[in-house]
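Values in this text are rule-based calculations from the coordinates and carry no lab data. Please read these numbers as outputs of a predicted model, since none were measured by experiment. Cβ atoms are built from the backbone, for glycine too; each structure is taken alone.
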Structure P
Amino acid sequence: MNDAAMAAPARSTLSLHKLGVFCGLAAAVWLGSAEAPTKLVTEGFSPFLISMGMVMGAFVARWSLPTMLKGTGFVVTDLRGRPHLIVWALLGGMLWAVANTLTIFAVRNVGLAIAFPLWNTNSLVGLFWGCLLFKELRGSRARDWAKVIGGASAIVFGAAVLAVATAQSASAPGRALIGIMAALGAGVLLGTMYIPYRKAYISGMNPLSFVTIFTFGELGAILALGLVFYGGGHPLLVALRRARTMLFWPFLGGFCWVIGDLFQQYAAKYIGIGRGIPLSNTNQLWGLAWGALVFGEFAGLVPGAKLLIVAGSTIMIAGAISISMAAPPPGELENWNAAMRRECNRYRLDASSVTAVVGGDDPLADQKREHCWWEVMIMLAAIGIFVWLAVGTRAQRIYVDIPWMLVLIAGTMVPLIVVGTLLWRRTRFS
């Protein structure tokens, strides 16, 4: 055994399936909390401005967090070894930017507590693509198929129940229909976005490297949408200046969304998109909590509508749990390996190295590194942007229950610490 290996800290023996499940649950908490700032759209702010603020926050997070956790040298080395995935990462980012804008239109029209579960039908789309393109569920046992298909059916039924609740409680049916369509459209785009995710991870790319490129796609897409919507750069800048006093909140939401997305990316890597995405879609619990407890969205609903919302959410959660409990058997894992070998042959990747990375044992993960001066500058720049946006931010005219908000904020920190530690001990964020 060499000195480097002896110096490396002992790794955890936690199974990759359990780790993926924990990452999916952590993703749910952070993705749910990150959507809270979208409530600003109900105060008259344009969905494009809210989405642009979130993308800006996501952009800062996606190049500062990888720098802090792995360093720029690791990211550059990873990208050089798999340059073909850069295009896929950009495509994924563009899909997310459009989908995120649709989710904000949905929140404006039907509310956070209702829109959230509807766009979470992206798990069905992800399940379809995972099975079709990446051999997920192939070679699995009948009972595992039943768990996954039954869970998917429960998600669809739960979404239908929520749609009925929306139609009963909405004061403007036409507006509610637009919100429902926007949420479901976002679900389709978000589900398709997971194709680049899975393609990257069966090729051995690190999630932190992937999201660094991903963010340029989402920033470019939202800028293009903003330029078209506002009719040019000058009107867009004018609109951003007018919204200056509230941009900090969607910016913060975008930053938090990236933390949740990173957990989601690790879940997709270690248990697949067919299982990882439905599990992370239990974020509807946190969306409902923020909508009902913090923003009081249930105050005007009749008891029957409230019951439907709770029932629909419970059914969808049960479906996601059913899918997550279907651990892949050896036969299915062999099909996963076949998909991995296909990517290795297609792009001339080193199969042994990719196999190690896919198994959470990246050979580069334990190498010691020192932060370079430009990495320190990157972190200071991220902090500076936060401070600059925070200065001059004004409280918005929106009802907020402060005690419940503090409880939910505290709740988001627990999985960050616990699951982040598990991920480090088992894979060194590989």
Structure Q
Amino acid sequence: MVSRDVIGKPSMPKKHEGRQVLLVEDTRFYSIAVRDRLETQFGVKVTHCATFSALKRELANDAGTYVLAILDLCQPDAPDGEALDYVIARNIEAIVFSGISSDLKRDQILAKDVAEYVAKSSIHSIDDLAAAVDRRLSTTMAELLVIDPDMDQSILKSLLLEGRFSPAIVRNEQEALATLDKVRNIELVLIRSELAAKRGHAFLELLRNRYGEESIRVIGYSSAVGRDDVARFLNAGGDDFFHLPISAEDLAGRLHHTMTLHKQIQVLQHMASRDYLTDLLNRRYFFDRGPKIVDMCLRQRQPVSMALMDIDHFKKLNDTYGHEIGDVVLKAVAKKLMVLVGEKQHLVARLGGEEFGILFAGLDSQAAYQYCDQIRSEISEVRVVVDDEDISVTISMGLANISGSESFDNYLNAADQYLYLAKHSGRNRVFSDYQVTKIMAS
């Protein structure tokens, strides 16, 4: 039995999967060793340039792609650190990986706004470099939000800039919520303790309820030492707390530590939120994350709709060909859904058996219906080969618009009613509010 759409077992996501890093290195050993280590350990994509000329050609195409550059100080066509200056001038964070023997030379390099320096001379140099890359990517991966009405006059701002952080700054909780809704990749929030303590730290609870404990880490800070202020903040759900004054190094260390723990927790949550067979999100995650997406869309007055999808005649397929082939069909459909829907804007999950759910955010009823019909059409082209026989797959879908705040089950029930109509109208079709309105108007 052979399938054209076989999907392997779900794999663990690597910590910095898909992020792009430049490696400027003319020594063959280090270029191979560093690239292999970073791609294997972290899942980053490493682009290697052996010369300064190759670096310039690469950055001329798309400098904005790279979040980090690792550079030997000298290249055959740039012996005096020209490549480093070139990268810094293009606002790419730089790690120098070089065998500098002079302390004076090292200090001169670090004075050039280099993120870190790693010596090649150590037997642990590759390990040290990997740790440095992890630290930098753990920080730059997330947007940082600071909530402080007096941030412009605060020493904290200069400390963050010194540590190469570029925070978004807001004055109060309302501005913070608006920013969090708008900027989806904020993962770390710093809040002045006086603001956090208002109404018994109610704002921390609001953050957890609205965005989920897995999405954001919160650190409190204060310039005055208060009685039990650290304990109260942590007990209310905060992740860390520090007092000013603090050195730039200690602050950066705390932020790096918090983000490292955050990424480790996300990896574990990824495992818990995935359907083992298809690697789509599972029912539990769909019911946890879905209401938050609906709530955000309703607050922002953006359209949102719920779709339920069934594979047509799936029980008959299992009875005829066996559950092994049924599993292959489920994987093939899931793979197509991942390609067509993804997980950035919309939410797609396997809810159980042959049933899948999709929550469409930001699409009006017509656009969501057209999207569903495209999914239906694309899946109808999936073919699974069993011995010498091609098995075709079709689906039925029900789509319901969400116009007001109700229980999440109500949204699913509305989509299920349309799914019932789609099945009893011949299958391989989409039924929705939009379609019913269109039929009644004609």
Value -14500, calculated as helix-only ellipticity at 222 nm (-39500 (n - 2.57) for each DSSP H run of 4 or more, over all residues; to 500) from one of P, Q, is from structure Q
Comparing Cα Rg over 2.2 N^0.38 Å across structures P, Q, the largest value goes to Q
Relative contact order in percent (Cα under 8 Å, 6 or more apart), calculated, reads 34; among P, Q the input was structure P
Value 0.20 of FRET efficiency 1/(1 + (r/R0)^6) of positions 97 and 281 (r between Cβ atoms, R0 = 30 Å, to 0.05) was derived from the coordinates of, among P, Q, structure Q
Volume of the Cα convex hull per residue in Å³, for residues 161-384 alone: greatest across P, Q for structure P
Output 0.35 (FRET efficiency 1/(1 + (r/R0)^6) of positions 177 and 337 (r between Cβ atoms, R0 = 41 Å, to 0.05), calculated) maps, among P, Q, to structure P
Taking mean count of other Cβ atoms within 10 Å over residues 81-88 for each of P, Q, the highest value is that of structure Q
